[in-house]
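Heads up, there are several structures right after this.
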Structure P
Amino acid sequence: MKILVLVKVVPDTWSERKIDLASGWVERGTADDVIDEIGERALEVALTYRDVHKDTEVVLVSMGPASIIKPLRKGLAMGATSAVHLVDDGLAGADLLATAAALAAVIRREGFDLVLTGNESTDGRGGLIPAMLAEHLGVPELTFLNSIEIAEDRVRGERRTESGTALISASTPVIASITERLPDARFPNFKGLMTAKKKPLVAVSLAELGLRADRPAASVVVSAKERPARTHGVKISDSGNAGNDIAEFLASNRLI
């Protein structure tokens, strides 16, 4: 089986992150670049399957600037077989439509039985890429899976809904996205760190995929503003009228 794992390199959530108010983009220089945690969990799902099925090929696929190579090497150290890095100046500020089209072209070129990805990234929070990829590639999608079972020709999973739990499945090839309910990722060991340096990490441009770099974005950032500082709350002392004061406060804020 060939499993492609889509990972996004994002500013570390444990670092201080800042927005360039002029462009509306995250300032990458203010925080360390790391593979998004949900992407690492998707990689863990693939590696867990490969632990049992030794002939499985696990390929990382990521889109981003040249600076994301180091985090991708970590993914290789964790156990991925190889990595494909989609890097092109024409993708700077790409919206969801452009991102999905570019990633679909990479996936189509690589070939796959299963594409694994997180349900949404911690920076963009779009949550639409898995479904958009399935549409581009003409394959089934199993999204927002809280559990996943991979067989040779079929993938099954469990998705929570408003009314309960849905058990869903599809034959391969298939796109599947997972939630944070899947296990944490493993840490690279010393052997993995050493072998990662020799594993293939191939850079691909839009031109190599037959895509135009000047495709206009369907959505643009109109403005970006800093979040207002949090104001102090209202302190209510129990001097005999606390109940009335609380009720008045809730009513004035339309909470009751």
Structure Q
Amino acid sequence: MASTLLGTRPPRLPVQRLVQAGAMFGIAEGTVRTALSRMVAAGEVEAEDGWYRLVGRLLERQQRLDEGLAGARRDWDGTWELAVVVADRRPAAERAELRAAAQALHLAELREGVWGRPANLGPARLAPEQRTIDAQCLRFARALPSTGVDAARFWDLEAWSARARHLEPALAEVTAELEIGDADAMAGGFVLSAAVLRHLAADPLLPDELLPLGWPGPSLREHFADYWAAYQAVFYDWLRSA
């Protein structure tokens, strides 16, 4: 149920739609309702008048996925944003929280306790993660390296690119099936699209100047847009007929 709401904009659906979506995966109505009750108790969704909407950490997760899908970048002036840990000792939970926040913000660990990236993303992105960084680090804006930077030292660009090139043809195949109205392709397409969104969320969103030629990020996003249009058309036809 979380995945269905994560894939809905805005992330709010009536319970009957969620029951129907569960049926697509062979999930019984009682199981769906139990899962929703547990999500309410966990503070992941809120229920109101038979509708459920994402809140809390799942809403923040959707925002991270949306940022990865949009892939929005600014023109780069060659400067970097840096975050330097100021505490000598921190509990393991704080260290893990900082690492997760830094990775969500597409920062790389340049060395122990020093996180950074090219300053080509919006400074107000992902406010909860920014607050985590501010609580543990000293921030530096418009830092200018004395020499050129090899981004592949800090981001595994080859692995990201290889995974993207593996996902593209699979996404194109399921899109073609959906475009001819094949409802049987929805379940597999849903699982595949979740993998694509996770991968896009891990895109470092570096400026073109630091990316290898033929970087597949824009192409994968275009393939996903085609898939999503086809999926929505078939999905809502299926819901109306269910």
Structure R
Amino acid sequence: MPRPSFIVLIPAYRAARHLADVIADVIASVPEAAGHVLVIDDGSDDETSRIAEAAGASVLRHGRNLGKGAALMTGLTEARRRGYRAALTVDADGQHPGDACAKVLHAPAGALVLGVRDLAGAGAPKKNRFSNGISNFFLSRFAGIPLADTQCGLRRYPVDETLALMPQETGYAFEAEIVLLAAAAGLAIEQVDIRVIYPPENQRVTHFDAVKDPARIILAVLRTVRRTRAAGPRSVAARRTSAADP
């Protein structure tokens, strides 16, 4: 099989519980991803790295926990070093089923592709839906385009274009910062409705604080707006694809 133009990046922190299933599900739905999955172990103190390697992924490991944004930057930098043009990012908690990964991957080429979850339909906790709504409101306002889900980790990044944006955030705010920087740079943004899995709260593995992290995201938005304001307005192509579209 020819080498694909994309790599799958999975930032992982204490993700031993679901990681093997996540990797297997991605490869089952996107067979060409086999041999092209990179797990960035962000300083885990469990079996995350061993499980990732046993499941067929390669692993880069941070010596200590640096944050999701730092893990994504490590992965994107490695993707560029290896010559990949795109990076599909998948969360390690089992929230993103393989069919959703395939849909985001195969969206129109060249764009920054954002997965859009139906949080209410999936039974997401109310605090998560509220925090996502707040983030969506602020990012839509400052990006100048309607954004339906600014916290979804299932995305497809154009590697060179993303790194050229020079993001600075190291935590969860990285994903908000990237959207604002992409909008300011005139990079096309594609939004794709996806299916999502939310297990009962007592079975979920998450390190996202639904109160503190949205506050950090808002502060990051304000920092990023200050950085991009001098560049002036750009034309941004933004489109939404429904779950029923092929």
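Quick note: the coordinates plus some simple rules give every number you see, no bench work behind them. All figures in this text were calculated on a predicted structure; none of them were measured in a lab. Cβ atoms are built from the backbone, for glycine too; each structure is taken alone.
Looking across P, Q, R, the calculation of FRET efficiency 1/(1 + (r/R0)^6) of positions 124 and 228 (r between Cβ atoms, R0 = 25 Å, to 0.05) that yields 0.25 traces back to R.
Here helix-only ellipticity at 222 nm (-39500 (n - 2.57) for each DSSP H run of 4 or more, over all residues; to 500) was derived from just one of the structures P, Q, R, and that gives -17500; the source is Q.
Thinking only about Cα Rg over 2.2 N^0.38 Å, which of P, Q, R has the largest value? Please report the intermediate quantities before stating the final value.
Details: P: 1.21; Q: 1.14; R: 0.93.
Evaluating Cα Rg over 2.2 N^0.38 Å on every structure, the highest lands on P.
State the single structure among P, Q, R that was used to calculate mean count of other Cβ atoms within 10 Å over residues 188-195, giving 16.8. This value belongs to structure Q.
Determine which structure produced the value -0.75, -1.09, -1.30, -1.36 for log10 I(q)/I(0) by the Debye sum over Cα atoms at q = 0.13, 0.17, 0.20, 0.21 Å⁻¹, for residues 52-195 alone, calculated from the coordinates; the candidates are P, Q, R.
Values: P: -0.64, -1.11, -1.47, -1.57; Q: -0.75, -1.09, -1.30, -1.36; R: -0.57, -1.01, -1.42, -1.56.
Checking each candidate, the match is Q.
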